[in-house]
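Read through the structures below before going on.
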Structure I
Amino acid sequence: MNANVPSGAVPAPVFPEITGNLGFGLMRLPRVDGKIDIALTSEMADRFLAAGCNYFDTARVYDGSEEAVREAIVRRHPRGSFLLATKMAPWAGCESREQAVAQFETSLERTGAEYFDFYLLHNLGPGRTETFDRFGLWDWALKRREEGRIRHLGFSFHAGPEELDAILRNHPEMEFVQLQINYADWDDPVVRARQNHEVARRHGKPVVVMEPVKGGLLATPPQPAVEILRRAAPDASPASWALRFAAERDGVAVVLSGMSDMAQIDDNLSLLSSGRFRPFDAAERETLKDALAAMASVPTVPCTACGYCEKACPAGIGVRGTIAALNQLTLYGNETRARNHEHWNVAKAGKRRASECLRCGACEKVCPQRIAVRDVLARAAAAFA
C-alpha cells in the first residue's frame, strides 16, 4: 500500500482555497417522498461549513442536486464562503455542441452560483471522451475559465491508466483529476486505482478523490474484515478506515464523501475536518493489510482482467466487467451496486451481456487463470437477469 510519489513526479499544485480534507458530495442527499429534504440538507451544509470545510460537489446528472445547492447553500451563505464544483456530461443525450454547452448555463441557473470554483468534464473514459473531443469542449471550457466563470478546470475519470495518460498528454491545461480511490480498488485489476493515481502524479496533477468508501460498500465490508478493524479500533467506523486511506494518498486535494444524514456528516468531520486528519501509523497499516487479506479470502472469481477472453470471444461479451460485478456481489452482497457496476462496465461500454454467451469455449482456451468462464457467465446471467 505504498503510495509515494512516483520517481520524477512533479509536485502537485495547491488549491489553498480548499479548507479541510473533506468534500461534501451531493449525490446521495436525504429524500422525503422522493424529493430532496432541503431542511435537512441545509442543516448538514451548515454543520459542514461550521467545521471549517468548504468544498461542495454536485453534477447536473444528480437528480435535483443542483437545485438543492441553490436552496440549501447559495441562498443561505455568502458566495465567497464556500467552493462549488459541478460537471458537464455531453454523453448523456447531447446531439450537438450547442446542446452540450447549454448544460453549463443550465447548471448556473439551477444553482444560482454566478460562477463555478471547480468545473469538471464528467466521467471521461471509453465511448465518452470522444464526445468532448468531437464537440470541441476542451477549448470551450478554457474560454469560460479565461472569463472567470470557471475558476479551476479538470475532469473526472473512470477508465484505465493508458487512457488517462493520453488525456493528460493531450490536455496539460487541465488543473486536476477526479479519481476513484479506495483501499479495495487500490490494487484491483479492473479499477487500477493505484496506477491511475500514479499517472496523475507523474503529470503533476492534484487529485480529487471520489468513491473513497466505494459507494458505501466499505462502510459495511465483509464480516471477516469488519471483525479485524473493530478489534484494532472498537470505536472507529469501518468507513473511517476508508476515508483515512484515501486522504493520505500523495497529492490529494480533497476527499469527497456522499453524505445522506447528520450521523455521516459528524463521523466524517471527526476524521477530515480542518486540522483533524491523522495519517495511519504502522500498526494501523498492518491492520488494514489484514482486513484486505480477509476480504481476499472470500471465494471470488480469480480474474486478473487481462482481457484475453474478450479478444477471443466471437460474441463480444463483456467478460471482465461481468466478472467484476459478480465478485462485487459476492463480497458485499449489495445487489443494486453490483447491477449498476455490470450496467456501466458491460452495456454502457458497448459489450454484450453474459446472457448472450454462445458457450463456445473460446474464452477458456486463452484464460491464463484457467477459469471456467462459461459457468461463471451462466451464474452472472442468472444474477443479473
Structure II
Amino acid sequence: MATLLARGVDRKIARMREFAESLLQAGDEPVRAGSLDQLEALDRSLLRMAGQTRTLVERAKLESARREAILSSMVEGVLAVDDQLRVTFCNQALARLAGTRMPGVGTPLMELVRDVALQETLADVIRTGEPAKRNLHIPVSSSGRSFELQAAPLITGNKPGDKPGAIAILHDITDLERLERIRNDFVANVSHEFRTPLAAISGYAETLLDGALEDPQHNRRFLEIINSNAIRLSNIAADLLTLSELQTGAPKDIEPIPVADALESALSTVAAEASRRGVSIERGNFENVTVSGSRYRLEQALVNLLANAVKFNRPGGSVRAESLRNGTEVRIVISDTGVGIPSNDLPRIFERFYRVDKGRSREVGGTGLGLSIVKHIVERMHGSVSATSQLGKGSAFTVTLPLA
C-alpha cells in the first residue's frame, strides 16, 4: 500500500514538474531528474521559473515606465476612458488643456473636460467599436482652442464580458488654423490690391487703343495714370518680395550699426519729401550707441516710419526723431503732429495691407505693407516696435533694440 501510494504521489509530482518546465522559455534546458528524486527536480524547476518570472515582471515594469514617460512628455493630450466614460489614464498635456490637476482613476470625463462633443464622440466609439476623427473647439481659460480629435476603441480587460473603453488623442491645431486664416486673408488682400491698378491700366489702355491716343488733350493724362498704376504695382511687388525675404531668409550682412548714423541717413532720405509737403523735421537727442544687424534693413525701417510721419502729417506740421538709451537697450522714437490713428485701429496697424484711411493711403502711394516690413525687420534684430497715438494730435512710434 505504501508503494502504491508513493507511486501515485510520484506521478502527481512528475506532472507538476512537467507543467513548471512548460512555463519556462523554449530555449531553456529542462531539468532532468536523473538520480534526483521528483521533489528535488520540482524544486529546481520552480526556482528557475521564479527567477524568470521576476525578470518578466521587472521587464514589464520598465516597459510600463517607458510608456508612461513617453505619454507624459507628449505635447498632444492623451486620454483613456472605460465603457462608463470614467478616466483610466490622462497625461500632463491633457490636464493642462483642461486647466486642472491630474485626475484620479475613475474620475468622470465630464468633470475633467466639460465638452459635450468630446463625450459624445467617445461614447460613439465605445458603442460602435469604430475609430472616429473630428475637430473640436474647447474653451480654455478666457479663450478657446481648436483640436483635432482621433479616438479609437481600447480593450480594458480580458474577461469574456468586459466592454471596451476608448482612447483619444487631441492635437492642438489652433495655430495652424490661425496661419490658414492669415494665408487666406493675404491671398484675398493681394488679389484686391492688384485688381485696382490692373483695372485702371487695362481701362485706360483700351481707351487709348479705341482712339484716345490721337486726342492730344487727354492722351498724356491717360498715359500718366497708366504709369502711376504700373509704379504702384511695382511697389507692391517689391514690398511683397521684401516681406518674403524677411520671413523666410536667414539674416544677412550682420554688422555693428551706429544708431545716430542710421537716423541721419534716414532723415536725409525723406528731407526732400518733407520740404515739398511743408513739414519740418526736428532732430532730438541722438545717443552714441551701436546695435547689431543689417544697416540697410534698419535704415529701410526708419525711412518707412519717417515717410509715414511725413505723408500723414498736415502742412506746417513737424516730425521729430530721437534715440534714448535705456540700460542695455536703445529706444528710437519717431513722432509727428499729423492726423493720428483711431484707438480701434491702433492694434492692427502692423498687419499686412491694413490701412486706417484707405482712400488717403492710396492717394499718397502707400502699399499697406510698410509697417509690416518695419515690424519684421525689428523682430529680426531681436527688438520690438510699438505705437501710441491721439486722433487729430499725432502719433509716436518707438523701436526698441538691444545694444550690440
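Throughout, read-outs are computed from the coordinates displayed, never taken from laboratory work. On a predicted model such as this, the values are computed, not experimentally measured, just so you know. Cβ atoms are built from the backbone, for glycine too; each structure is taken alone.
So if we calculate Rg/Rh (Cα atoms, Kirkwood Rh), for residues 62-221 alone for every structure here (I, II), which label has the highest result?
Greatest value across I, II: structure II.
Suppose Cα extents along the principal axes in Å works out to 137, 58, 40; of I, II, which structure was it derived from?
II
For the read-out mean count of other Cβ atoms within 10 Å over residues 174-181, a value of 11.6 was computed from one structure; give its label from I, II.
Of the structures listed, the value fits II.
Relative contact order in percent (Cα under 8 Å, 6 or more apart) was computed and gave 9; which structure, I, II, did it come from?
II
Using distance in nm of label points 7 Å out along Cα→Cβ at positions 166 and 238, single out the structure from I, II with the greatest value.
II
Identify the structure, out of I, II, from whose coordinates helix-only ellipticity at 222 nm (-39500 (n - 2.57) for each DSSP H run of 4 or more, over all residues; to 500) was calculated to give -17000.
Structure of origin is II.
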